[in-house]
Structure 1
Amino acid sequence: MILIKIYNQIRKAYLKFKYQSIIISNNSLDIERNVIIRNFGTKNSLKVHLKGNNKIRQGAIIQGSGNLYIGKNTYISSYSIIGCNEKIEIGDNCLISQNVSIRDTDHNFDDINVPIIKQGISTAPIIIGNNVWISHGVVITKGVTIGEGSIIAANAVVTKNVEPFSIVGGVPAKFIRKRK
């Protein structure tokens, strides 16, 4: 038990050192093994701003060249992917379940004479309010705002804004009911 605690402290110190140019936090942070933080930036560099008491579980991937803001007491579960090339804000006390994809970027594809990979990207910020629960397998697309206290049902694809204290689900996500 003592060896596990020592190992975890060493691992956390190593990760803080490894990602010191990307992670901005002076507060408690719990990053499990096999978390990948990948900077795509050449002009702009990925910055992850953590308010504190954050938990990022094994196999999660954070990548891009934008600014990611994660509120205090927010939990990101295993194998979730956050792709941030402009700006993503996640509020305080949020629960992000396994295998969630949050991406503020899409590939351009309008010119059929140019390969999609060469057409560039378009971005729009994502804002997730406080006390939001994002269930297993959800996909959140660019330009979406999810209001405070909302719940996104498992495997939903969120392409439009979600009003505060709403429950949405489906593909694409549709309003189910308000929370009382």
Structure 2
Amino acid sequence: MIPELETDRLLMRGWRDSDFDAFGPFWMDPETAKYIGGAAETRGEAWRRMAIMAGHWQLRGFGFWVLERRKDSAPIGFCGLWYPEEWPEPEVGWSVLKPHQRQGYASEAARAAIGFAEGLGWTTLISLINKDNIASRGVAEKLGATYERDIEINGRTALVYRHRLPNEHMTVS
């Protein structure tokens, strides 16, 4: 069972089949896909991506939550902890759907996910960010993460941002 977390504005919950209506187009859009995998996906590939995120919880005991806006129950993004096979180390990641970007949802959710990781006894996390994703780089820095190095992962270069836990330097939005 996926635990639910609540923040001031969000319910962070498990995945539902109905979430595909919101997230399928996000993963199929070339503009957003360049930051979360490199290429737009077909409808079937996008559905499998959602299934992988849901299944990661079963296999690892942690994963990405759907970000549901509390005031209207709208799914607006996803955030959580990620550590698939061949990943360099555990990651905290986030994505917010276009109409809801730049409203502080990513940093609000990431703070809760980092708190969850602290509860697991973790002392560090990374965020792997596309160098052109200025908004995500800003979120990482707002959370107190520092740029560490560039790495090659899945045929692409990513910037590694390091989060040290507990992070007493996170700013409040």
Structure 3
Amino acid sequence: MKELKIYARAGQGAITSATILGQALFLEEKYAYAFPHFGAARMGAAMNAFLRFDSQPVRSHYQIYKPDYVMIIDHSLISAIDCFAGLKEKGIVLLNKKDGVQIPQLKNSQKIFDIPAEKIALEIIGKPFANTPLLGAFAKVSGEVKLESILEAVRMQFSLKKEILDKNLEAVRKGYEAID
């Protein structure tokens, strides 16, 4: 079983990200379980979303403490929370890049990818929703899910809003392309 922990502030799309990624994995005939964890229930409060996935049914329904992957949508949380706590030995971090953010030293076997996700979102969507570019980057760096599956899951999520759909599809692709 693989586990992803998403750090964000309420309203930044962490739950939507976990849901879209879970749906993409389901499209590839994998089992996925996505769920949120809130502290203070208000817009802008720090929160987490979690995703477990496997080729077998997922029966664990508790918080993730030792993730394989960490996605940090809001870079300001790095200075407030230990976003890297419990990251597995060969864990991968996807970070919404922001100049001047101090990143702690990771273990040699762990990798961090700085993605200009917010910049991509502002250019394409016109709003700072860094989550969809990070989903594209996740597909590329993890190899756990195909880009086309994420794009199809995005189509399912935003199917009623053509303009929003098209912009988010492009943002996912740009996030994927942002990884060298």
One of 1, 2, 3 was used to calculate relative contact order in percent (Cα under 8 Å, 6 or more apart), giving 21; which?
3
Given a value of 1.23 for Cα Rg over 2.2 N^0.38 Å, for residues 43-106 alone, point me to the structure among 1, 2, 3 it was derived from.
3
Re mean count of other Cβ atoms within 10 Å over residues 11-18: value 22.1 computed from one entry in 1, 2, 3; matching entry is structure 3
Structure (1, 2, 3) behind the derived value 10.8 of mean count of other Cβ atoms within 10 Å over residues 115-122:
1
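No lab work stands behind these numbers, since they all come straight from the coordinates. Bear in mind the structure is a predicted one, so any value in this text is a computation, not a measurement. Cβ atoms are built from the backbone, for glycine too; each structure is taken alone.
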